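Take a look at the structures listed below.
Readers should treat all values here as calculations from the given coordinates under stated rules, not as data from a laboratory. Owing to the predicted nature of the structure, the values given are computational and were not obtained by experimental measurement. Cβ atoms are built from the backbone, for glycine too; each structure is taken alone.
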Structure P
Amino acid sequence: MRAAVITRYNEPWEFQDLSDPRPQAGQVLVRIHASGMCGTDLHVHHGMFPLQPPVVAGHEPAGEIVELGAGVIHLKVGDRVGVHWNQKGCGRCAECQSGHEGGCAQAQSWMNLGGGNSELMLAWASGCTLLPDGLDYALAAPVFCAGYTVMSGLRNADPRPGERVAILGLGGLGHLALQYAHALGLTTFALTGQAGKRDELRRMGADEVLVAGADPGKALAAAGGADVILSTTNSARQVASALQGLRPRGRLVNMGVTTDGPIAVDVMSLTLGQRQLRGSSQDERADLYEALQLVASGKVKPAVESYPLGEANAVRERLAAGKVRYRAVLLHR
């Protein structure tokens, strides 16, 4: 199989012909049709994960099952699936027994079996989710990380009918969070520093677009505040500011990895206003199912740039330079 291989960190990925893997008991072999690339792939490229090269990255894969390992009974050859990050837990710990395998100390992911930047990918059957009929692979791929993450964040915010939801960080994750909130019938506010994105964000479902600049909390408070803020920004300073735009009993759900230090919290504002700062990542499997269904229905559409797998290095550099418009997907055909 052909694969993009990280042989040395911080250096171009090499395209190599590797031996085709064979699924063991409980595993499946997937022929990859599309693999999304996101900011976490940059972290892998820089050696920020406990992995020793050679490494085949890619954690937003979608494709077709071509072989089953022993004991796999709920999937079949020909099924169209995607593979999410956490694929399998030990099955016996408190996290697994309560349905939260991602918190298992022995959880397995693409890092154990290899990622989707290859023609073939091994996966645990428990980590595969069927794609809705007719859903294009290129649109499905980003849902298995970005879409799953923000749908879990939205659900973990516990939004109620009539509440106002603001989105902070309108990039690869944020543009999906905006669309999911709109699809669920919530009043949405897009917080952006770019006035030129106003019309585009309205088309994505923003009821109001606030050009917030360096102080999103001030702009949001001036607009009446929000009951929920979904934050995907990497700026701790912006998260701290946005907290000031929460209404009493409001919830800010942070899904971004901040790169400029810890988030400064006004404890009195949080305490006296019954406000909450929550963290969220990929959570209930139902969140992924719902996220996929909304894309398949056309109510949500990931904005993707598609490239051949052979251009993976150029795409990675484009992503690192901040030039990707929302999401990048590598096509394997």
Structure Q
Amino acid sequence: MAPSAYLFPGQGSQAVGMAKELAERYPSAAAAMAEADDVLGFGLSTLCFEGPEETLTDTINAQPALLAASVAVLRALDEALPDRPAPAAVAGHSMGEYSALVAAGSLSYPDALRLVRQRGYLMKEAGQRSPGGMAAILGLDAAEVVVLCAQAASLSRGVVQMANDNCPGQTVISGDNRSLELAMDLAHQAGAKKVVRLAVSIAAHSPLMAPAADALRQAIESTPIQPPAMPVIGNVQAQPLLTVAAIRTDLASQLTASVRWTESMRYLAGQGIGQVVEIGSGDVLTNLMKRIERSVDRLAVGDPAGIERWRARSQS
């Protein structure tokens, strides 16, 4: 059986009701959600299970909520399928990298919860100080998007860059509002199939997040981090983070750097990974992998049905 990698979703994958069925079915998942409530000092689990959606979507809540949901899945898997093979590597999209580090034994669950809560707060604060936004661009390759962002930034004398290279033909750009609008116009002119302004008020993964990155770096430096038990593929370089120093650098740098997801997934495929398992809310990352390396088997596990699908596959 080909080795597998676990993938952990980032912001945008949150959904009201996430982890609810898991917590009802598996005591270990319920305990993971309750632990998040205790660590953060408020009812995060109720917010995940019942909403309201606009509160769950707020970046200061969405980030710890997604991490808690992913850890709840991991705990439920340990309970339901304790003999499953360990992953050969892990990766997380943006904030999902913190979930991946918990899975790899580098970050404790409580420390990761506190860090992503602070990360969300700092990003929101930076967004209020330097307003901006993000937009999805479909139908242009990443190299074209990098060029048109550079053109837009030069014309506006502002900030706009590729924030996410999600899969071939699907990128996200980020920057101040004027520069972002100009880059969106240039993308239309370049023949993009679709250009959509996203419903976010921060310019994540752009230099506008520099104040947040500086403050977060201090928190990361004071948080205990262990060497990972398996390779963690970092967002910034799309290469394994093998040392504590590399992990600290990547976590701080990713707020202002692009998420190189396509390269990360191609790296995994090139290392012989034959299956990716998305651990947490939704199936965004498995769908991206279908566009990146179709030959890699894909499974999304976010509820009891996902666990049963995995069980059935392992028995066949």
>> Of the structures labelled P, Q, one was used to calculate distance in nm of label points 7 Å out along Cα→Cβ at positions 54 and 110, giving 1.8. Name it.
In response: P
> Where does the value 18 come from, among P, Q, when relative contact order in percent (Cα under 8 Å, 6 or more apart) is the thing being computed?
Replying inline: P
>> Given a value of 20.1 for mean count of other Cβ atoms within 10 Å over residues 222-229, calculated from one of P, Q, which structure does it belong to?
In response: P
> Of the structures labelled P, Q, which one yields 24.9 when mean count of other Cβ atoms within 10 Å over residues 158-165 is computed from its coordinates?
Replying inline: Q
> For which of P, Q does helix-only ellipticity at 222 nm (-39500 (n - 2.57) for each DSSP H run of 4 or more, over all residues; to 500), calculated from the coordinates, equal -7000?
Replying inline: P
>> Using distance in nm of label points 7 Å out along Cα→Cβ at positions 142 and 246 for the comparison, can you identify which of P, Q gives the largest number?
In response: P
> Given that distance in nm of label points 7 Å out along Cα→Cβ at positions 86 and 294, derived from a single structure, equals 3.5, which label among P, Q identifies that structure?
Replying inline: Q
>> Tell me which structure, out of P, Q, gives 20.8 once mean count of other Cβ atoms within 10 Å over residues 78-85 is calculated.
In response: P
> Which of the displayed structures (P, Q) returns the greatest value of volume of the Cα convex hull per residue in Å³ on calculation?
Replying inline: P
